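Next up: the structures, one after another.
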Structure P
């Protein structure tokens, strides 16, 4: 019935398809591209193309173990130190692989020497996008999970963080606030006992670890003496003048044991890089307007401040605390320096000590969590 006009119809159809197929292809590729979050991870190709030092979540297949920039082995693995990740389980071109530095805490479960059957399996990895073995990769890894596993982070963080998954920016900040708001509060006097548990030295149950010095000190050697430890408000309590009131003044997620004299020097300084080294707290630097903590707690400090800026949003009669990119914030309810805190979050990944603190505070005391310990990538999702 349509034979007379069939050639013209076919030509018209081919013209339309020629126009729309590239558009559809682009739309499909855009839809497949991830945001680098837990709910929308980067592909390996995206990770390779974005080696910018950001903390991102990447999903791909384990295809072997890199032993140098130009060698990836697929059997007879010598150790558990590294993975090669690709978008296809059969990938053999190293240019399409990201090299993953596997931290000690993840090696028993995700190292190839211990788990050779992991090859060909899909995993999701959160860490800093940067070269490893002089090859595009992921370092400072804070989370690895099999892609068929539940979302990480107790308490079955799948359910705990459900309302935040897939959000970014102010929407993510608001969702996290609603999740961690209204925690159980403790008195300032009871903070002493809580810190003896949250900051217990894992190698000596009679001691706590002091934040800035890293010194292991007796749990009962606290008070106001020069070499005692006291309660350090990492978000300086004068930044908003909340003092030691219930809520921000007693929130364990930013209170840490610190040497009395070192705490006095830190005082209410904002955080930034540079200055003179503290004579008692080696590796800590300060000047007239800022304090730089030792390298191994830089990320801890950043994540504590991220928590405070999300937990206290000015509702229910509470103070509104915000981060900014300044120092010398004085008594205003602001703390800086945000750009530096984001760098520290990437530079010093979450460790076992931080994770344990989060668990103890959640399970025994406040019954809320620091989201940036469970998901450090959310800091850049909110503030970058």
Structure Q
């Protein structure tokens, strides 16, 4: 029987090798942590996100009459139509449709959705091409509020990194509000309120489930899905959104069936353009900046004044007189209650000339006032005239 001998030198070598490998692992791990921290610091320096630097909404200016009716909506920055609202003005259906369309785990993730990233990678690898993305509402807001960048993987990484920073600066409801007010809805429509008014003639809070699903599906491809031009594509997208809402538990089966009926495809409504000469004066006085201007104009009196002037111009047209103006002022307050600058604002010759404000020679119009003043002061008498 051979006796076994303990190889001290081999054992010592194994221990030294183990300690060396362990030391290398520690060094590697430490280097990885340091390089990661340095990379993050570099990213913070190169691509910082400051919520205070978010540019204002490209808001249209809205002019209201004394009763709150809309007289005119102007084009905002970039010739866009945008009517910003708070999240409480969007309505439940709009919020639910937005979550189903873009980011169902919006209120759970920190700005990027790891589950969506893994899903997108798997789907893209299995199909051999890009068929799915992992954008979140937060990354979309970063994209909509930041500078234009080339669309590549590096840009996606920057947007994801900045969305993490944004989540630390803004509340979830603020981010969602930013998205709903900045998302593109086709042509020059920016924001869900402008789209709701333009397509359905109502506020976003008053949209039905079917209407909300139709609209919130548009930002994915606004031009290709415009319901007034591509109703079939818009209908398919609407069905996709409704199915997601049901699958995610946002609506019931009865609500799904009710909203999945025959789609109503809206036509784009014209922007309000009432009391044009009056609104021109308002814009000239206050300028295009600011979202709202509330005026003293009375819509009932304005309508009466327009009808009277148009009828009078028609009757006097035979004698070669085609112009005229009407101004109604509330004497105790000096408020302008109605103003019509010409019989027809759209007349190609002189319709946009505001006769109520145009400079012209008074001729003998002022003579009675001068004579009245002279009579009051005793400077002349009836026999003098």
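Can you tell which of P, Q yields 22.9 when mean count of other Cβ atoms within 10 Å over residues 79-86 is derived from it?
Clearly, the read-out refers to P.
Can you tell which of P, Q yields -8500 when helix-only ellipticity at 222 nm (-39500 (n - 2.57) for each DSSP H run of 4 or more, over all residues; to 500) is derived from it?
P
Quick check for you: by relative contact order in percent (Cα under 8 Å, 6 or more apart), which of P, Q is greatest? Write down the numbers at each step before the final one.
Details: P: 13; Q: 16.
For this comparison of relative contact order in percent (Cα under 8 Å, 6 or more apart), the top structure is Q.
Given a value of 26, 50, 19, 4, 1, 0 for P(r) over Cα pairs in 20 Å bins from 0, in percent, calculated from one of P, Q, which structure does it belong to?
For P(r) over Cα pairs in 20 Å bins from 0, in percent, the value 26, 50, 19, 4, 1, 0 is produced by structure P.
Of the structures P, Q, report the one carrying the highest value of percent of Cα pairs over 24 Å apart, for residues 239-374 alone.
Top value of percent of Cα pairs over 24 Å apart, for residues 239-374 alone, among P, Q, belongs to structure Q.
Assuming 6.4 is distance in nm of label points 7 Å out along Cα→Cβ at positions 47 and 343 as calculated from a single structure, say which of P, Q it is.
Q
For mean count of other Cβ atoms within 10 Å over residues 183-190, find whichever of P, Q sits highest and give me its label.
Q
Here, each number is a calculation from the coordinates, and none is a lab measurement. A quick note: this is a predicted structure, and the numbers were derived from the prediction, not measured. Cβ atoms are built from the backbone, for glycine too; each structure is taken alone.
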